[in-house]
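Input: structures, listed below.
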Structure P
Amino acid sequence: MTSQQKNLIKATVPILKEHGVLLTTYFYKRMFEHNPELKHVFNMGNQHNGKQQTALAMAVLAYAEHIENPEVLLPVLDHIGQKHTSLSVRPEHYHIVGKHLLASIAEVLGEAATPELLKAWEVAYFQLAELMSGHESSLYTQQVQKEGGWSGWRPFLVKNKVVESTEITSFYLYPADQGQVADFIPGQYLSVRLFLPELNLLQPRQYSISSAPNGQYYRISVKREPGIQETPEGMISNHLHQNIQIGDLIDVSAPAGNFFLKDHPGPVVFISGGVGQTPLLSMLENLIKSGQRQGTWIHGCRDKSVHAFKENVEKWAAEYPLIQKHIFYNTIGSEIDVENHYEGWVDLTKLGKDIHTDQTAYYVCGPAPFIEKQYKDLVNIGVNKNSIFFEEFGPQTLQLS
């Protein structure tokens, strides 16, 4: 890119800050009208609730702000690239997206979209597309080079279905071809793809692998979204709970994601809200198998009835002295052991200084407001921001620094 083109891109930053979501909303509407086949690739639930439009607007803004040195965005680009490989996004998709994004810029900005500005954004977009495609190509290569690895979609057999709470059910997935299961890093996720007759679409969703690597199967634990069965964001979870039975086949992508248990020697604190515990369960189980590091499990949910994996964590805490647990319920019953159960939202100030050392790493997962609160509370008690790792389910919209 020329210096003049970079200046033109940077000049659009104020517009993107004010009207970015309007632009991306228009873009998606335009793209799906002209290329409806992409509805099978994109999560239409995130289109319906607006999260995808917001996430894309934030990504475009960040790229414009850092056009002089886009390499600083590599952690964000890796997060997006991991998601893309789990959805089998390929280089040809970037050309379709680019065509409609540039057309949307021209149509939304009108006379302000000069030929020079559009050319600058064309160069900028395809520079980014080349960067992303190259990174994703290396991710695909890593996937297929693993023992038992693959890329794209692979049929898996549901061999077991276990109700974990009134909201969460686990599905045990085995390769239908009876081949090997690729290893993964605790904390990573799978994409699953189902056909929804209600939408006449194939629809993908990401679910964390909720068990440690075992070489035989993957386990996903899915929260059934109540009251939104008629909206795209609730259809897959309800379809899994209601219609998928033992013996059924579902399409599965290779494990992906960059939220995983890091290789560091110090203690680990896991902080989860609701179904956000699923990637942390995989991490905790793997931590226990290593038998070398102290772990603290902090989990919050509404009440005992929705508390999935309660017995598992209690068993681990009883059997392994290095594991401690603290449970928060919005509504607490008289039968609850008050020594390690608390009423209300997860409140780290109730746990004292035991969870904070300079060597401790913190992993946080749950709804966006939950993550934001725990992140701020950790910083307030003196935790280094570089020691806090978090995963936001769905498109990335949180900006914590």
Structure Q
Amino acid sequence: MAGNAGTHRKEPTLDVLIAGAGYVGLAAAVSMKQARPNLAIAVVDAAPEGVWQRDTRASAIAAAACRMLGRLGCWDEILPQAQPITDMIVTDSRTADPVRPVYLTFDGEVAPGEPFAHMVANKVLNGALRRRAGELGIDIIEGVAVSSFEAGVAGIAIHLADGTSLGARLLVAADGVNSRLRDMAGIKTVKWEYGQSGIVCTIAHERPHNGRAEEHFLPAGPFAILPLTGNRSSIVWTERTADAERLVASDELVFESELEQRFGLKLGELRVEGKPRAWPLGLTLARAFVAPRFALAGDAAHGIHPIAGQGLNLGFKDSAALAETIVEADRLGQDIGALDVLQRYERWRRFDTVQMGVTTDVLNRLFSNDFGPLRAARDIGLGLVDRMPRMKSFFIRQASGLTGDTPRLLRGESI
């Protein structure tokens, strides 16, 4: 169990150890190392070696995150395998409705030639960040979990499950929404479940999508169609948990029939690629993002509903903000693991993540129901927004990650 060992005297052998080799942990490592090559940084991951290469999911990468990946030297590798989102439509209907009126449309550019988001396969994103980490000399230790740690005055002692012990000045937990390290650090969370699960799958279809993303608000939750390269799309399908479990356990014919009822026939015949999976949905917000010599990033700090597609992009903001805080402190000769340094990062990110968590919670409760008067009110609201270009432009900027106190990397600038 983690604790505070004030008598700890071991000299750190690393500056930063990051637990979690997903996009958040890798982006943080690459961002820090690229800006400060003198920092000794390593990444450990509990997942077995190579498991990331079997990830069949894809993610929406907002324009700000694309700028960051460009500054980190990864975007040129990713771009040929990325699908720009050129426009988006929003509907609100019942599952059995023969027609789904479009209440809201968005053009997909935040600037000429710059889409507000791209769809990227997770393994492509992870692979590009791993390649860049290797070029910078960052060690990635796979298949080994952090079993315990003790924070001291001069550093933090970290013990791995294979019996190895490491010293560092800072430990970053980027180990997901069910973070074990967060629990070890004694950081509590605000958490509740929605009784919904998100079904994720990739489908092939006969006709091209032309880069269009669609969000259909249905009584059980949003049904999102996100364009991938070729005649393929990624589906993020929210259902009540019992129904989601039934659907992913059903045979292919039943699943594809239910999918077709929601997707429609506008893109021709559909075919599911791979086995659909379902994840329970909830809201998780850490009560603190930092402790002495310890920081949370990504889903370890905040897990939100996918209704706005912002979970991954919040994680990139964490990576960029943490890296900028650490790099600037190191340039000033400050202790990068000191609590007052880490609290700068916490102040920077906490309000934004709480605000997004509350926003997605309200949106989910507003749209995941079939209450007639509420449906009428929200449809009027969507229609009004569609007639207000400035309001639509504001929402596009929000979705692109280019609003608020944005870290330099997300503006496409060096730290």
Origin of the derived value 1.3 (distance in nm of label points 7 Å out along Cα→Cβ at positions 141 and 165; candidates P, Q)
Q
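So distance in nm of label points 7 Å out along Cα→Cβ at positions 125 and 221, computed for just one structure, reads 4.2; which one of P, Q is that? Could you put the intermediate results ahead of the total?
Details: P: 4.2; Q: 1.9.
Computed on structure P.
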Among P, Q, which structure scores highest (criterion: relative contact order in percent (Cα under 8 Å, 6 or more apart))
Q
Computing helix-only ellipticity at 222 nm (-39500 (n - 2.57) for each DSSP H run of 4 or more, over all residues; to 500) for each of P, Q, the value -13000 comes from structure P
When mean count of other Cβ atoms within 10 Å over residues 253-260 is calculated for each of the structures P, Q, which structure yields the highest value?
P
Suppose distance in nm of label points 7 Å out along Cα→Cβ at positions 205 and 261 works out to 2.6; of P, Q, which structure was it derived from?
P
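Name the one structure among P, Q that mean count of other Cβ atoms within 10 Å over residues 149-156 of 20.8 was derived from.
Corresponding structure: Q.
Each reported figure results from applying straightforward, stated rules to the coordinates on display, with no laboratory input. Just so we're clear, the structure is a prediction, and the values are computed from it rather than from any experiment. Cβ atoms are built from the backbone, for glycine too; each structure is taken alone.
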